[in-house]
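Given below, in the form of structure tokens, are the structures.
Derivation of every value follows stated rules applied to the coordinates shown; laboratory data play no part. Bear in mind that the values here come from a model prediction, so they are computed numbers and not experimental data. Cβ atoms are built from the backbone, for glycine too; each structure is taken alone.
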Structure I
Amino acid sequence: MGQTVAEKILAAHLVEGELKKGEEIGLRIDQTLTQDATGTMAYLEFEAIGIPRVQTELSVSYVDHNMLQSDFKNADDHIFLQGAARKFGLHFSPPGNGICHQVHLERFGIPGKTLLGSDSHTPTGGGMGMLAMGAGGLDVAMAMAGKPFYLIMPKIYGIKLTGKLQPWVAARDVLLEVLRQLSVKGGVGYIMEYFGPGVAELSLTDRATITNFGAELGATSSLFPSDENTRKYLAAQGREEQWQELVADPDAEYDKVLEIDMSTLEPMIACPSSPDNVVKVSEVAGKPVAQVLIGSCTNSSLRDLTAAAKIMEGREVSRDVSFEINPGSRQALENLTAQGDVMPLLKAGARIHQSGCLGCIGMGQAPPTGMNSLRTFSRNFPGRSGNKGDQVYLCSPEVAAASAIKGVITDPRDLGEYPGFELPATYLPGDERIEKPLSAVEGAKIDIVRGPNIAPFPEFTELPDTWKGKVVLKLEDNITTDHIMPAGAAILPLRSNIPAISEYVFSQVTEDFSADIKAITDTGLFGAVIGGDNYGQGSSREHAALAPRYLGVQVKLVKSFARIHKANLINFGILPLTFVNAEDYDKVQQGSEMVIPGIREAVTSGAETITVEIDGRPVQARCELSSRHREIMAAGGLLNWAR
């Protein structure tokens with residue numbers, strides 16, 4: 001039987017285990033990326049491992065999240081990251097140079113390589129035939145140290161594309177349709193692989209939009225084959241020599257297949273407040289709009305910005321709309337300027353910001369109270385924009401631009417003929433500010449500057465013989481990492497200071513969490529959190545595990561976990577358990593007393609079910625951990641185990 005593209009890359013990088021679905025495997029990682037919101041902690045962790053220089057083929061440190069420098073914290077982190085890159089042998093992309101995924105695609109991505117990034121949207125690289133995966137910062141630090149990346153061998157979900165997108169219908173609408181059909185849980189345990197005749201109709205940046213947005217399916221990764229369109233993109237980037245063809249074998253088989261005829265799609269939109277709350281734009285057209293943002297790692301390429309500029313030619317943004325542009329990279333902005341397409345945006349009334357994530361992670365650009373915001377972003381989880389009760393819609397650049405003009409949600413087909421355009425055959429590289437790695441001799445001379453907000457990595461104790469605690473919080477289904485550890489301009493600058501940022505754990509849910517768990521830990525007990533299905537979906541931020549662990553959470557008992565969050569829990573010594581009987585969830589109350597007798601013996605001996613005593617009543621919980629995970633849990637976390 002032939003292989004899919006994903007299986008070919010997995011086989012070429014397998015260093016531990018066998019490629020059997022559901023079994024743990026270890027992969028060699030060729031490239032890594034970090035961004036500043038997760039990077040400072042990742043390099044503190046790498047430093048703690050004790051290896052003087054990265055062992056990957058290529059690693060890049062990007063600054064794209066914490067861009068607002070309202071005090072010393074973010075600026076200090078940026079200096080720390082630059083020093084760490086120089087000392088440890090990484091490329092360094094400074095503030096304003098662009099979003100990590102967009103810049104990596106432009107300057108560093110190579111078909112057939114593995115890429116591990118401390119950001120959940122790392123699968124953007126799958127648009128050019130990479131196996132690109134998001135992970136917690138500690139997993140990335142271990143990969144930079146030359147260690148394998150471990151994961152459960154995923155199944156392969158084939159998305160067969162046929163037909164061709166009609167005018168005003170964008171690549172984003174493909175993934176919105178997939179989300180509509182499969183939901184934010186539909187990709188859990190899968191790599192989403194796109195194939196079929198429709199693939200050839202999509203440019204590489206179209207594909208990158210789809211693989212980026214595919215993170216919202218909960219998938220391990222998403223990827224396309226590397227073909228002639230891939231070669232053309234790399235040639236335009238001056239990197240054609242790095243191209244290789246990589247396609248699925250004709251007799252390759254997929255575990256599941258979903259077929260989408262792109263010619264039947266029309267403009268789609270995700271309504272508040274989940275990426276899978278998808279309807280046709282025509283169904284919500286006419287709703288007033290106060291803010292329209294084009295950007296984020298999903299839709300900020302030169303293609304997307306050019307489309308917006310061409311739509312705006314000779315038109316004006318509604319006076320009731322704040323229309324804002326976040327270029328994805330310095331390269332995109334340089335090329336947009338060179339081809340004369342900045343002026344139409346400015347004359348139409350656009351506000352053009354620096355290249356970076358910005359509003360997508362609540363770093364500015366919060367919407368007005370009670371008013372609708374349209375964004376070409378990846379997530380619209382409640383409060384993620386920076387305002388509680390926000391009304392955020394997710395759509396394509398075409399829908400965004402049309403709605404900005406009309407002042408209401410608008411089907412872009414109402415604007416008439418689509419303004420066709422051609423992208424340049426050769427791009428201005430826009431990488432002048434990227435620092436290349438220093439030599440090992442030069443790097444050894446670097447002293448890393450550490451500001452007062454950069455706190456040492458906390459120490460954690462081993463798993464006890466018997467665990468005693470209380471339920472601090474009980475939560476519903478689809479709890480995101482934004483619920484657990486919010487982002488935003490006030491909180492993101494604290495990412496390198498675990499004691500400080502821990503005060504904000506679950507602050508989107510309750511203002512009392514840190515005080516409640518302190519009252520528990522002061523009595524010598526631990527804390528537990530109870531959750532529903534798909535617990536921990538969304539961002540890869542390891543702080544959603546690290547900060548609760550610092551406060552004293554050592555057990556999470558839920559119906560099911562999102563992949564990256566479960567891995568992060570294990571990395572920091574929080575035992576991830578799931579209910580054997582889902583109805584037991586209804587019997588657990590906030591404040592319930594919990595005891596797990598013989599927890600250490602059960603974990604280390606390989607027990608697949610553990611008895612949890614809740615208010616004196618036994619509840620059965622699954623303990624789905626590999627043998628390596630069990631050693632890590634017993635040690636109190638991955639760093640303890642690695643040492």
Structure II
Amino acid sequence: MLDGSLRQVLIFVKFFIFFSFCLHVTLWADVAHYHRLADERQLHSERYWQLLLHVSNGSSEIDDPEFFLSPSGKRDFKSELHATLDALYAERYFDDNATACRFPARTAWLRERLDLQGLPDVTCNEYDTLVRKINPRSVTLVFADAHINSPASMFGHTFLRIDSAYESKLLSHAINYAANADQSKENGVVFAIKGLFGGYPGIYSLLPYYEKLSEYKSTEQRDIWEYELNLSEEEVRRMVAHIWELHVTYSWYYFFDENCSYHMLWLLEVARPSVHLREYFWYQVIPPETVMAVEAEGMIAKKRFRPSKRAMLLAYEAALTPRERLLAMSVALGEYEVATLLSDPEISAPKRRRLLEASAELCEYYLIENRLSKERYLELFQKILKARSTLGRSDALHVKVPANPLLAHPSSKISYALGSLEGDLTHYFGVRASYQAIGEADEGLLEGTQIEFFDLLLRYGHEERMDQTAKRVEFDHATVISLTSLAMRGDFFTPFSWRMRLGWDRDASDERLRLHARLGAGASWGGDYGYMYLLAEPFAYYDPQQPKAGLMGTTGALLRLAQGWYSAWEYGYRLYYDGDRQHLFKATQRVMLRSDTGLGVEYRFLGRDGRDENRFKALLDYYF
């Protein structure tokens with residue numbers, strides 16, 4: 001016979017098994033009930049559930065299988081909802097690995113919509129610690145302006161800042177989405193191509209805001225625009241819960257559409273599902289236009305500009321004379337002693353303050369540019385600041401604030417022109433996918449840049465030279481890509497300018513439509529009213545039977561005559577390898593009637609072996 005102790009143990013085990021069985025049956029009865037309720041209410045079709053799954057065109061845009069609890073969850077949203085309910089009631093883990101801890105936004109929404117009862121108790125230490133750390137109260141949309149000498153960054157970049165109760169926004173946290181690639185180690189051309197075709201996984205990251213500011217304002221010399229949003233604290237916490245669900249997942253990154261800015265729109269729609277930000281875009285997502293969409297939805301409460309280190313240094317450059325600029329650079333490099341500057345009787349006290357402030361900024365810039373070692377920088381920087389502290393306060397430095405990106409024209413364009421081509425009345429019809437050309441309105445855009453993708457121009461009415469009676473529609477040009485970076489030179493900054501183009505045109509000396517490529521470099525100088533540039537550009541025209549190549553020297557200028565008025569001209573001289581020579585000249589006058597509509601006139605001259613071509617146009621541009 002069994003002794004009393006063993007009998008009690010067996011009784012307890014039987015009771016525990018029976019209790020567990022009853023609990024299991026009860027829980028699954030509850031799950032079945034919630035399955036039926038969810039199906040009756042068609043919850044899997046509701047907008048918010050599909051926002052949490054990032055559903056677009058019948059499929060989730062999240063490509064990481066770990067994001068889904070159902071094997072078919074990427075496309076079957078009903079099965080994903082059922083799988084989530086099953087996982088919540090059949091928790092195998094009760095710590096940070098629990099389903100409720102991995103998917104706090106899903107869990108909260110299902111609790112609300114189905115009034116879930118009897119969920120297992122779990123402890124989400126990591127998520128709770130994150131929420132306490134960032135203490136989310138409000139959200140700011142941040143736009144980092146374009147980087148003038150980086151093709152991969154010429155559209156700019158947007159990310160979100162989660163603001164807490166701290167007064168200093170530098171203590172906030174930034175939510176970023178980017179291709180998981182080290183651009184400093186990747187070939188620029190390879191990075192651009194892979195970015196176009198989804199060659200990198202895109203990932204969300206959470207990091208201190210001051211790190212992003214340092215990266216953009218100082219290292220990359222990009223101005224920052226901050227747009228504080230009018231989200232409630234509840235909406236902000238909803239966004240943070242969803243960010244937690246995404247932070248270990250990936251989606252394939254596409255430069256033109258599923259990019260950094262596009263994925264910020266998902267987060268904003270999760271926070272406030274009544275807005276439909278992604279519906280503003282259908283084939284490309286340009287970072288400044290996402291800011292415009294947020295503005296159009298009435299979500300922006302305040303706007304703030306943070307100048308880059310480049311903007312600060314340009315402000316100091318404008319406040320100093322040429323001699324003083326040279327002194328500031330010499331002090332920053334340790335080539336001119338601070339004590340000597342302080343004792344110079346020709347420099348007034350206010351100028352000494354400005355000189356030392358400029359020297360301190362330059363010293364930091366030279367460290368970033370590796371012109372100073374860290375040890376030498378610390379030595380010089382401390383010496384400059386110590387001297388500056390003895391001179392009292394300065395008047396506020398005037399930093400030029402550029403036009404707000406919200407004022408820029410939309411990125412796509414259609415155009416019509418009526419003109420004369422060698423005396424013949426000619427119609428021109430154009431379309432451009434994106435984004436901007438030299439000579440067009442650049443308010444709210446980075447000065448001196450041209451970014452054109454898929455710019456097509458058709459013409460009708462030109463009489464063919466071989467048949468004076470025939471008229472037809474034909475391509476005038478078809479640009480695949482055209483990039484220009486005219487970076488202005490001064491005393492503090494001496495960048496080079498460059499330009500490239502790939503596409504078909506009729507500018508060669510024989511007027512045939514040929515595939516054309518060019519890549520050149522030079523220098524630019526400018527001021528408040530415009531700029532000029534000089535470029536040397538090797539070029540080539542592809543033709544299996546008669547290829548043509550050579551070198552072109554180009555000079556041009558752009559003038560801002562008044563608000564919305566732009567005058568541009570360019571002259572190029574081509575020397576072909578076979579000895580042919582060619583002159584090209586273009587002059588354009590444009591005026592913006594409003595942010596999406598412009599008028600203009602254009603004159604072009606092309607030298608063609610004695611058959612010079614003159615072309616006049618009256619232009620109408622519509623941006624959308």
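Once distance in nm of label points 7 Å out along Cα→Cβ at positions 457 and 529 is computed for every structure in I, II, the highest value turns out to be that of II.
Computing mean count of other Cβ atoms within 10 Å over residues 169-176 gives 26.6 for which of I, II? The structure behind it is I. For the read-out distance in nm of label points 7 Å out along Cα→Cβ at positions 217 and 497, a value of 4.1 was computed from one structure; give its label from I, II. Here the read-out was taken from I.
Have a look at I, II and say which one yields 3.0 for distance in nm of label points 7 Å out along Cα→Cβ at positions 113 and 377, as calculated.
Details: I: 3.0; II: 5.1.
That value comes from structure I.
Consider the structures I, II: one of them gives 15 for relative contact order in percent (Cα under 8 Å, 6 or more apart) as calculated from the coordinates. Say which.
Values: I: 15; II: 8.
Derived from the structure labelled I.
Of structures I, II, which gives 0.25 when FRET efficiency 1/(1 + (r/R0)^6) of positions 241 and 569 (r between Cβ atoms, R0 = 35 Å, to 0.05) is computed from the coordinates?
Numbers: I: 0.25; II: 0.05.
Considering all the candidates, the number was obtained from I.
Could you figure out which one of I, II the value 14.1 for mean count of other Cβ atoms within 10 Å over residues 121-128 was computed from?
Details: I: 31.1; II: 14.1.
The read-out was computed on structure II.
Upon calculation of P(r) over Cα pairs in 5 Å bins from 0, in percent, for residues 89-144 alone from the atomic coordinates, which of the structures I, II produces 4, 17, 20, 21, 16, 11, 6, 3, 2, 0? For P(r) over Cα pairs in 5 Å bins from 0, in percent, for residues 89-144 alone, the value 4, 17, 20, 21, 16, 11, 6, 3, 2, 0 is produced by structure II.
When Cα Rg over 2.2 N^0.38 Å is computed for each of I, II, which one produces 1.23? Comparing all candidates, it corresponds to II.
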